[in-house]
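Got some structures for you, see below.
All of the numbers you see were taken from the coordinates with simple rules; none came from a lab. The model shown is predicted, which means the values in this text are computed figures rather than measured ones. Cβ atoms are built from the backbone, for glycine too; each structure is taken alone.
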Structure 1
């Protein structure tokens with residue numbers, strides 16, 4: 001389905017996984033991408049997918065990067 005880039009793997013290890021190997025992080029990202037849901041199209045044609053706290057930026061079948069939102073969503077009034 002989606003192939004994680006080296007950058008995405010490094011970011012996943014830095015932000016989420018900690019002490020895992022490169023190949024294990026690749027497997028985890030592939031599994032996470034299978035369960036992620038489409039959120040919106042980003043400028044430049046990339047697509048944003050999300051699952052739980054993890055957001056994935058995907059373009060042309062490659063996971064470009066992963067991140068976690070660092071702010072709380074405002075409460076509905």
Structure 2
């Protein structure tokens with residue numbers, strides 16, 4: 001599967017096999033590497049990222065003509 005994120009600020013192309021963990025290089029996005037797994041949970045596409053920043057990922061789904069995207073960010077305040 002391929003997901004392309006295109007904007008005036010930056011572009012990012014993510015290629016992966018659904019359900020298989022892979023190393024994702026996020027250089028230019030937030031300059032980190034992580035192990036990523038993208039899988040279907042019902043009608044939602046869910047991404048789980050494991051690495052130096054835990055609890056990262058996203059969920060995408062379509063309702064009618066709208067694409068929804070929710071980012072999962074773990075924030076730690078000291």
- line: Value 0, calculated as helix-only ellipticity at 222 nm (-39500 (n - 2.57) for each DSSP H run of 4 or more, over all residues; to 500) from one of 1, 2, is from structure 2
- prompt: Just checking, which of 1, 2 has the largest value of mean count of other Cβ atoms within 10 Å over residues 1-8?
  reply: 1
- request: Assign the value 16, calculated as relative contact order in percent (Cα under 8 Å, 6 or more apart), to the correct structure from 1, 2.
  value: 2
task: Figure out for me which of the structures 1, 2 the number 13.6 belongs to, where Kirkwood radius over Cα pairs in Å was derived from the coordinates.
output: 2
